[in-house]
Structure formats: C-alpha cells, structure tokens
Structure I
Amino acid sequence: MNVVALDIPDVKLITPKRFGDSRGFFSEVYKGRAFAAAGIDIDFVQDNHALSGEVGTLRGLHFQKPPFAQTKLVRVTRGRIYDVAVDIRLKSPTYGRHVGVELSAENWAQLLVPAGFAHGYCTLEPNTEVLYKVDAYYAPEHDAGILWSDPALGIAWPVEPGKAHLSDKDNRLPVLKDIGPAF
C-alpha cells in the first residue's frame, strides 16, 4: 500500500497493491492493520456504493456535522471521477482550500477524506461506480453541504455549470460563507 499526503496533508491518496495473473487480479483494498501501521487508525462502520449513469454527474459537496462527522475512504470500481475534499475546519490554516484528484478503476487509488472536510465528485465516464467507507452512520439531522460551484472555492470542475447532472438538494446548498462554524 502506498500512502501520499496531498497539498492539504490530512487528505491522503492511498493506492493498494494489486496482484495480477492470467485470471485477473487480487487486492486488499482495506486492511485495518496495514492502515493503522501507516498512521490511519479508523473504525469504519458502513460501506456505501453509488452508480452514476451520466458523464458530468456531480455529487456534493457533502459533510455531516458533529457529533456524526464522517471520515470517508473513497474508491472507484468502474469508470473515473474527479474527487474533491474542501477543508471546512474553521481554525485550520487550510480552511476553504481544496484538493482534487482523479480516481479510477484503472489507477486503483483511494482518497481518505477526514472529518471536517466537505466531499464531492464529478463522473468522467458513463456508468461510474463509487464505493466508500465511513466511520459514522448516516444521520439525516446532521447532513449538510456546500454549493459545488461556490466561486470562493475556485474548484476547476470538469463540467460546465449548465451541464452538470445534480440532485435538487445539491443545487440548493449554501455557499461556504453561509454554512456557519460546522467544525
């Protein structure tokens, strides 16, 4: 397993090893002991799986407020996404900054998005499947988000605003300056 800290060091790009032969491949995509040895000791409690049919499907930017804040471990099993984490920890030196990476079934990379970050992604291929682990159960009363196109964030999404496929909920999210102190 290869672990790389990104421009915001708490966000990590993790690439598990794949062992291939004529049958295909095998990979331990999550192994608690290996993660703990790399300094990532998280008790994941739920796995989520999302399918997005259209290129340009945008999900996010989502987060849960404490005490149900979630750390996420995101990976792609089919297709490709542009994955983004935005630091929303008010006292953080990187507050309001983001990191974005491409995750794909081909590159086999995973993004560790800590609690205190808003998370979202945009599909780059049709029929993209995203799986992610979380360390807190979904709590609708603590569900929140930031508008994906907030100009203050400066995210260079790979889709034009009028062409993004969004849920009504994601289209109505507030901008960062209006969410208040979530973390």
Structure II
Amino acid sequence: MNRRETIRTLMAASAGLIALPAWADAWTAETLPARLSVFSSTEQDLLAAVADTIIPPGNSIGALSVGVDKFLVALFDRCYEEEVQDNLKKQLGALNALAQSTHGKSFTVCDQEQRKKMLLSFADSGEKDKSEFFELVKRETIRGFSTSKEVMVNYHNYKVAPGHYYGCVDVNS
C-alpha cells in the first residue's frame, strides 16, 4: 500500500468537498442542463399542441397549465419502446405536413378548430399507425391530466393519507 498516494488522494477529495458548496451555490432548476430527449424541440412543441387540442384550457385549467406536455415527453422517452417512439415521430411529422398542406402553416400555429379536425382525421383514418398514434396520445394526455397534482388535490380533494394521526393522546383505562 502506498501511503503517500493515499494521503494525496484524500487531500484532493477533501479540497473538492470544501470547494463544492461555493461552486454549487448558484444552481437553479433553470440553469441545470435539460435531459436529452429522443424528440426534437419541434416534435416536443407539436406534442404540446396535440395535448392542448385534446384538453384545451377551459374556464380554469387545461393540459398545458398542469404540465401534461412535459409528462408526455418524459413518458414517451423513458417508458415506451423505440418502435413506438419512431411511430410518434413519424406521425407528428405527418400531422405537421398535413397542417402545412391544408392551412399553409405549422400545426402549432393553427387554431383550435383546425387542429381538432386534423387530429380527428387521424383517428378516423384507415391507417393503423395514425389511429394508434391518436389513441395513444389521447389516452396518455387524459391520464397525465387526471393524475396531475392540481387536478387530484384541487378538484378531486385527494389526500395522500386520509385522517389524522394524533401521537400523544390521553387514554382512559
């Protein structure tokens, strides 16, 4: 065992631990790098527009206000196989191409009614890939919205642990 090398390594580790708080002091969630996604930023914007079309903002909240767009990107990134991800990318591209050819603008720029008609055309199409895309995105958007904290707590009055725990109570015997 080389004691000098061990002492040198311990000193370097100690210096790193002492310097870490000063170095990490200015971190915020915004300054940290975002997790790399298999979806490009354009595809993420398209997915957000689809979620916004499925559950638009009503009198109070919509899909985007509770973060369903971020939920969908993370879900499709981490929980679905590569074939499903490839089909999502392909159908998002086809949806944007349909918007370009029909309305002369991107799907994200189209109004709510135009986006709704295009999505319903995917749902009613005889193509298996398009209808599976629509059903998957619709199902996961509804799941993401209905299980979000804001919906569960504010609208369904969900409590993680119902009832109360009183640790110190007098017991009459």
Structure III
Amino acid sequence: MSTSSPVRERRDIKALENRRREAGRMFTADIPQAEVARRLAVSRTAVHYWHKEWRKKGMRGLNSRRGKFGRVSCLTETKVQRVRTAILAGPRKNGFATDMWTLARIAGVIKRTVSVSYHPNHVWRVLHAMGFTCQAPNAKPKERDGKAIKMWREITWPAIQKRGSKPMPA
C-alpha cells in the first residue's frame, strides 16, 4: 500500500454551486437554456431544472441544499489517522503472519483500531479516500533461497529427467 494524499472529497460542493450561479447570471441575461448548457458543459436537463428553480426562487434557488453528498462517514479525521498509522505499521505489526495486506485484514484492523465495521468488499473505498492505492506484490519473495534453487536446477531436476522412461528400440 502507498499513500499519496489525505482524505479527499468526492465532489467540490462550492464549484458545483458556483456553476449553478453562473447559469443564473446567464438566465438574467436572457441567454437561451441550450446555450447555457453548452457554455457550462452540462446537460440541457440540468439547465432546465436550474432554470425552473431560478424562476421560482431567484438566485437563492440555485444554492446548494446540503453540504456533502452521501452518508456521513463513521470515520472521523482522528480515527482516519489512527487507521492510517496502523496500516503504515504493516501487517506483521498488526499480528498477521505475512507482509501481505488484504481487504479482509484491513477491515479487521479498522474494527480493532477504531471499532467501526466495514465489509471487506467496501474497504477499498475507505482506502481510496485515505489516498492509498493498490500495489502489486514483489515478484520474488523475501524468503527466496537462491542457492537451493540453483542446486535443484543443476542436480535434482537433471536426476529426475534421467529416470524417465527410455524410448523403445526400433
């Protein structure tokens, strides 16, 4: 796992509201809805809805109705930091036998660290929000014994090949 940035918002609420306000200024200037949609690179359906709200309530009808989208996270910033610290410590420090993180293991660490349950299939969303990315394991294990492999290739494997059945004489 690697980390690149702190918890990120999925949508910029202020930017979306600013776009609707820009549409409101265009409505005030009697710019057609199709042109507003083209200039703002949004669907005509969205502009139609904004125009309806603008006619009813004016510019305040284009304000954001809520702060964030979706459910409120059970992980506060403090809990996120505790989980991040546990993940960065590594699987072995968290009581696992190998250095491989799995979603099920991380779900267990989250439950044990901050008492918040996540199904393993959804843990990747939490990790992504924390800035972690999926990493492929090293191709060669740390425990690899080069001498034993060389001996097997040069001595054991040729001996196994020699014991094979001999071709029938013609």
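Every number in this text was worked out from the coordinates using simple rules, so none of it is lab data. As the structure is a computational prediction, the values presented were derived from the model and not from experiment.
If you work out Kirkwood radius over Cα pairs in Å for I, II, III, which one comes out largest?
Details: I: 16.8; II: 20.2; III: 21.9.
Between I, II, III, the highest calculated value is found for III.
If helix-only ellipticity at 222 nm (-39500 (n - 2.57) for each DSSP H run of 4 or more, over all residues; to 500) is calculated from each of I, II, III, which structure is the one that comes out at -1000? Derived from I, not from the others. Match the computed value 5, 16, 13, 11, 10, 7, 7, 9, 9, 7, 4, 1, 0 of P(r) over Cα pairs in 5 Å bins from 0, in percent, for residues 45-92 alone to one of the structures I, II, III, and report its label. Derived from the structure labelled III.
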